[in-house]
Every structure is written in C-alpha cells, then in structure tokens.
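What follows is a set of structures for review.
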Structure 1
Amino acid sequence: MPDVNITYGSQGEPILKEYFKNTATVLWAEYERSRGQENSTDIGTNREHFCRNFLAKVLPLKLKVTKGEIIDTRNNSTGQLDVVIIRDDAPAITYGEIETYLAEGVFSVIEVKSNLTSAELGKAARTLSRVKDLTINGGAVIASGPVLNRPLRIVFAYEGATWDTIKNEINTSGWADVFDLIVILNRGILIKKGLLLNWENDDVFALANGKPAALGFLYYYLVQYSSTFVGRSLNIGGYFEPINRWNANDI
C-alpha cells in the first residue's frame, strides 16, 4: 500500500506547528511518566485520560469529550469505547455510571493505544468496525463546509510499529475503510484519502511525519468537521418505532 507524503512547501512553516510540537512534547512526557505505573491496572485509563484531557481543552464547546458506548436504531452496540466525542446536544441513555449514546449524536470515536503493535491495531480495527457498521439516520443539514454524516474513526497511540508494518496490516486485512486517521504521537499521522485532504493518484493514505503533524492534523480534522453541526438536526425517530408497540400492557 503506497502513500503520499505531506510536505509544507516553500512558504515557511504553519503558524500552529510550534504549538502542536510543544503540546506533543507535554503529552509524550505524561506518557513517559506513566511508565512508573507499568504494573498498575490504572495505566490504560490514565493514558486515555491524557488524550481526553488534551482534546477537552482545545476543541470547540459544541463538542464534548467523554467515554461510553453507542447504539443505533437496529439495536447494534459498539461496546465500551475509549474516547467518544459527541455533539453538545447528543441524546443519551444511562444504565449507571457509563452512558450509552444514540449514534446520531456521536461525532467521533478514538481508540487509544499505548503501543500500536500489529495485535493492538487488530483490536482497534475490530472495535472501529462496529462503529463503521452503525446505522445513522441523517437529519436536515444546512452547511457551507465539509459534511461527514457519520462518526470519524480514529486510532491514537503514543508509539507503535513502523508505518510499513501498519500499512501492510491494513492492506492484507482489508481495513482500508475502517480507519480515517491513525495517530502515532512520536512518529506522525496516517490520513485516509477523500475526507478533508485529497490527491490525484490512487494512493489510499497520506503520511505526515513528526509529532507536530500527529496532533496538528488530528485537531484540524476534528475542528473542521465540527462546523457542520450548524443548522443540523437530529433524527431519532427510529428508536421509537413502531409507535403502536408502546402499549399500556407493559406497565
């Protein structure tokens, strides 16, 4: 699976590159510090927290960073997810501490990995495949920018296998339609063709190298697509059909 390499051209570096470089350094330092918990059951939770905490601070107020599971109108369920980014008007139901979100209100799902090995990529693929298979009932949309009528599917890892290994696993396993972005903090980001970025050849993914690119393009995609919520309605009627089955005999 070949890839396109994203370069900055000859007009100088992006304005926010230094910010994301420094922020990536902070996240990496938190990850390194957490190695002291290597035998703790909390280490995975803490590393998910680092990611959620960063996103909660920088994303628009119309997005809420949380965790939980997702269901759709066909009663499909994703199971527990590491990071769920929802619209500020997202409907949910609760069975206790962890909430379950109706698919129509979910903006993005991020699976967090400490080390994105081939095995961990497979786990992420299986989880995000359940997200991909959700049925989303679209509402009315008024938009002037890019529109995505489904959740963005993202993997965020602090370190991982080589890009050649990652791309080979995606290719041989038929996962090209599962992942939108794969972030490896200490290396860069793999970007699926056809969303915000496109290119003329048939290569499936673009590769942007470096820590600033890893966080920068993640931020770019989340913020750019969040603008599509303006003038966008929710359609949750499917969760209440058939209407004639709501009868008093169940009391």
Structure 2
Amino acid sequence: MSTARYVEHVMGMPISLALRGRHTDDDAAHEAWAAVMNRLRAVDLVFSTYRDDSYITRLGRGEIGLDECPPEVPEVLALGEQARRDSTGAFDVWRDGLDPSGVVKGWAADRAADHLRALPDTDFCLSAGGDLVCRTLDPYGRPWRIGVEHPHDPDRIIAVVPVTTGAVATSGTAHRGEHIVDARTGRAPAAVASVTVVGESLTWADIDATAAYAHGPDAAEWLRTRVGRSGLVVWEDGSSTVVDGYRLP
C-alpha cells in the first residue's frame, strides 16, 4: 500500500501528514489536507501568544473578557483547569500570566484531524511538531511505527511505538530548551529528560506528557495514575522507566 506525504509550517512548527489507502494523492486528500491547515491557521489567530492581537493575548492582558472570546477559548481553558487539578498543580496555564500553549497544540491537532477521519477507506498519521494522532481502519492491519528520539541525542531512536489508532506525544528539552516548569515551584524539573505518552487522544497525551515532565523525579509515579496511558520516561542519567506495559524495541 503506497503512502503519500505532505508537509507545511504553521503555529511555529512543522505539520506533516502521511496518508495510505483509498485517498492519498487525489482531490479528496488534497482538500482534507487544506482543511487541516486552515483549521490550524485559525487556531493560531486565536491562541498565539506571539501575536499582540490574538484573543488569548488580549484576554491575558485584561483587554477583553472570556465572554468576548470565541467558544474555543473557554473550552481550552476548561481543559487547562482540569489538567491543573489532575496534576496537583504542576501543570497550570495561568502560572505566569496566561499561556495555554501546553493544551493548544495537541487539542488543535486532534480537532484538525476530524477532516482526515472523514476520508473513507484511508489511514492517516498527522504530526504536529512531533506529536502525532493516527488512525488505522483495520485494527489488525499494519500499524504506524512512531520513533521516539533520545533526549540527549535526537539522531538516535530510543524506542519505536506501533500505533494503529491513537496518539503519541513527547515533552522534553531536546528541541526547545528548558521551556517546561513545575508550576508549583516555578523551576525547571530535575532528574527527567523526556516523557513520551501513548493514549487514545492527542489532547490528553500531550497534556499528560507535559504534566508528567513537570513532576520531575516523580514523573513515572504520576503517569502511573493516568488511566489508559502508556509511557516512557527517560531520566537525565540516560536510564528509562516504562509505564503501563510500554514496549521497547
């Protein structure tokens, strides 16, 4: 079965798509890809923390109220509040002003993937900056094989995750430096180098990967409390911990 691939940039990151099956390089595939990118561009206009005129920036400055924002904004903030509670405060979109970026990427890709789910008889794997949502229509068919980078050597694959339908997200410092903090302390977590989470939803795989990373030395212990998640925690010393039956190659 041949695979067609697409790549563009939006929201400050590469967006890539692999399609296989009935619609890979025809009008239906091209229209679905265009719709994915249009949805992500619309999300960027609302949620970008780098745009002075975005709704989220204006809300954070107190220039507008929540009732003046599109309905996606309270939806994302509600997810952020649930994540704060679930993580016992380690994950907080209000930690230093308003920054829901830790929610938006996975949530946006999940929503954009609706256009791909509508393609009949077609498998897809959509990557948003390395976090992926996949579908394989035949549960016993060929899975998507997702490589997990070693946080100390991005050219090295430390694990391969076979995914039929589901999501994979990784949080760490390999590409963006120390951008994640434990919201309870305001400090970068110690001991942990990266956390990869596998789950049904990219929204929650992405949130949980970030929240687990924020827990630092307690990353694996906290991740074990998340029902339906598998994961791999890589520690600063290069050792790793498998959570919930996650299989290494």
Structure 3
Amino acid sequence: MIEEPYRWVEAIANRREYIETQLAAGSPIAALGYGEGILFLTLGQARQKLFEIYDRIAMGAIGHPGDIERLRMAAIELASTEGFTRSAADVSLRRLAHYSLSPVMKSAFEQVYGPPFLARLLFAEIGAQPENDLFLRVEYDGAIATNGATAAQRSQDFAVLSGTRQSTELMESFRKSEHAADASLEKALNTALDAWSIGHMSLGKEDVNALPERTAFAQHRQEQVGANSIEAAVLERKGAGAIRYRLLSEKEARDLIGD
C-alpha cells in the first residue's frame, strides 16, 4: 500500500491528524525573557513538564510521557557527550535541535510503519546578554519554529507551546502586546500566567480568533490557579555556577503572582 506515492501522502496526512488530536488537550507552556533571565511556566496536576537539559538550556514539553522522556534523555545524552568530547561552551541549542532532535523526530514521523513521537518540545538557551537568548519550538514532525523570527533577528524574547495552532497563535499575539524584556520576575510570572490562561481557554474552540476580554481570562486564571499546581523554572543569567536552571517552589511562585 505504501509503495505508491499518493498512498504514502495519505498515510502521512492521517498520521498528522492522529497526532494533532492526541496533543490537542495539552496544557500550554510559556517561556519568556525577563530582566535577569528566562522564565518557563505551566499549570498542571500531576506530571512534570519542565526540565533542565544542560548548563544553559531548558526544555518544556507536551505529549505522551513516555515519548517526552525518551526525547529528554536523548537531548541530555547528546548535550553531555558534546560537552565531554569538546567543551561545555560548545553545547548549543541550535546544534542540538537542528542536527540531532529534529532529524530523529522527522524520521520517526515519516516512517509510517513505526510509531511517531507524540510530543511537542519548547527549548530556551540563555546567553551572556538578552540579545543572545534563543527560543526554539520543535514539532512532532521535526519542524523547527522560532515564532516567525528571521535568521538575522532570531530571538523575540519569548516562545509558547500549546496543543493547537490556534491556541499557540493567541498566546503569541498576547505576548507580543505585553512584552517587556526588562520586567521583574514577578511581572514575568504574571504575564506568563495570563498568556497560559488565554492559551488554555482557547483549547477545543476552533472558532475563537481574537484575544478574550481581560476580565474573562483573569477569571479563568483564578479558577485554574486554584485547581492546579504551578510549575515554574528559570534560567538565571548571572548564576554563581555553570548550571543556570532553577526550579521555583510552589510557594515561591504563588507568592510572586499574589494568588
């Protein structure tokens, strides 16, 4: 069946539709730069969705826990091997995504007789200066997105990840209007939580193309914060050691957002 080109295209289309359906309910993740680093934030009830990958690199993911763990371990192994055989300074997110993870995910997606990765990945790498920060989104088919940034202007100081394209676009639209690169951690947490609320509200609503009223997503935010745990982590630009990743406690996050 798959020997004929049109049958292969049909199988790929069915595969894409299946994966999109499986990922559609994934809780959004927001990553944004602030005055002292990069913040990752999401809400949930059980499993971890934010991870340290290497000294200056962090990852957020939605999808099947088993596939996320396989990709996380692959990323850690690749980064660690690169750091050991060369140096820690040679480990870069661009190399990790473009030459390692993306080809693996693309190959798994196109091999229609094998299982694909049911996962979307969001990465951030902190640089010496804000303009050196890098945000990347890696899709289940290996495609790499940078929020529309060009090669010359690759960083927009934020990135988002959600279960549907519509939800992602609304979160991006909100972040563009609310962006403040020099914000405090408190301000960044509140803005990220607002973006998360907008993305979460739009899941499963295909006819929503405009940002909701502030009162609407503020109410949704309050309800969800009360029903879920807050998972937040930061990459600190001026950390004392090589590792810049720090997971915020639930209490610290709630104290900062005032909920």
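Any read-out appearing in this document is the output of simple, stated calculations on the displayed coordinates, not a laboratory observation. Because the structure is a prediction, the values reported are computed rather than measured.
Figure out for me which of the structures 1, 2, 3 the number 50, 47, 30 belongs to, where Cα extents along the principal axes in Å was derived from the coordinates. Corresponding structure: 2. Comparing relative contact order in percent (Cα under 8 Å, 6 or more apart) across structures 1, 2, 3, the highest figure is found for 3. Work out the source of 3, 14, 23, 24, 17, 11, 6, 1, 1, 0 here, i.e. which of 1, 2, 3 gives that when P(r) over Cα pairs in 5 Å bins from 0, in percent, for residues 60-131 alone is computed. It traces back to 3.
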